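Next up, some structures in C-alpha cells.
Rule-based calculations on the coordinates, nothing more; no lab input. Note that the structure is a prediction, hence the values are computed from the model and not measured. Cβ atoms are built from the backbone, for glycine too; each structure is taken alone.
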Structure P
C-alpha cells in the first residue's frame, strides 16, 4: 500500500513555514500516521488546487493514485454533478456513503472500485460562492472506515485549506527576474545601497522594486517579504 511520506510533526502548523507542495505532503503524511494509530490507512490521497489562470485543477500533492485516477479527479470529477455535493458541504468531508446512489455512479464502478477503493472522501477547500480553491481526496480499501475517521479528515482538510491558499497566492505573485534578484539580496541582509551597487541601478530603482515586491507578496517589510519568499520557495533560505 502506498501512502504519503510520513512526518513526525504533531500539528498542521508544523508545516506552515514550508513551501505549499512540501507542506501538503507533510499534512498527508501526518494524516497517514494518525490513521495508523487508529488502525486504518488510506490507499491513496491527493491535495489539488484550482489554477487561477486556467481554472483547471492541478495536483499539489498526490500519493497512491495512478495517473488515470488522478487525471479523473482533476478533470471529470470536478465537472460531475456529484461534485456539487462536495462543494456545498464547504469544508466538511463527504464520503461515498453520504451521497445517495453514489456507489452506482460511473466514476465508482468504472474508475474507483477497479483501482481497489471501497470507500472515499472529498473535502472542498477554500470554498467561496460556487467555486472552490481546491480539494482534499482520500480513498480507502476498507468500506467501513467513514465513521472512524471523519474528524481526522476534517482536521486535515482545514490544514490543507491554508496550504492551498498559500499556493494560490504564490501563483499570483509573478515577480520579474529583477525583482527576484532584489529579493534574494534582501534575504541576504543587503541594504538598498548595497543592492543598487550590486545590480548597477539607482537607489530609487531599488526602492521601486521593493514597493512592487511588497504589493505582489502581500507584505509590508523587508523581513516579511524575505520570509514569505522562502516559505513559497521563490528563493532559498
Structure Q
C-alpha cells in the first residue's frame, strides 16, 4: 500500500516521501536537509533513492547533503549537467527508459518547464499500484492508464492571477512565465478529464502558489470533478 508524506510543497521548497511498505523514496530535496531528517524521525537509512525533477533550488536545495548521506539521486542528464555536481551517487536516467529502485519500477517522462531537461515520473510497484509525480509543468501531453495515486502540481488559477495583476499585487510580466512553466487549475482539470481515473485512490495537489491559489476552492473543485479523495500538500 502506497503511503505519501508531504514534507514541503511550495515555491520556497519541495520534498515528499513515498513508500510502498518495502522501498521508501524521496521525491525532490528542496528544503534544508535537517528539516528532511526531522520529518522522517532521522531514519534516513530507510531512503533508497531520491528522484529530482529539475535543477531549480526549491527542488534541489539539500542535494549535496542527500548525496553525502549515501542516497543515490536520479535525474535527467540535462538536470545533472545544470547542477554542475560531480558525485558517484548522481544517477542520470533517460527519457522513457524504465529503471528500478528496490520494489519500484520507474519511468521518466518529459514535462514542460523553463529548465534544461525536466522530468515527471511514473512509479509502479510489485502489487500493481501506479503513482504519477509531475510538478513544474504547464501541461502533460501523456495519458496514464491504471493510476492509483496522483501527485500533481496545481500552482495557480488564471482568474486569481488576472485579479492580482489588475490590483497590482503581481507584476504583469509574471503571467507569461507562469503560463509557460507551471500547471494551472484549469489545465490540471483538463489533464484529469483526459485520463482514466477509475482506479485512483487519492490525488495530491502540489506546489500551490502563495498568492495565486485558493486551497479550499482547488480542493473542492478537483473533488467535485473527479469524485476522489484530494489532499493539498
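Details
- If percent of Cα pairs over 16 Å apart, for residues 83-130 alone is computed and equals 40, the structure in P, Q: P
- For distance in nm of label points 7 Å out along Cα→Cβ at positions 91 and 179 computed as 3.0, the structure of P, Q it came from: P
- A value of 20 for relative contact order in percent (Cα under 8 Å, 6 or more apart), calculated from one of P, Q, originates in structure P.
- Ranking P, Q by distance in nm of label points 7 Å out along Cα→Cβ at positions 139 and 195, the structure that comes out highest: P
- Label whose coordinates, when Rg/Rh (Cα atoms, Kirkwood Rh) is calculated, return 1.08 (choices P, Q): P
- Each of P, Q could give helix-only ellipticity at 222 nm (-39500 (n - 2.57) for each DSSP H run of 4 or more, over all residues; to 500), but the derived value -7000 comes from Q.
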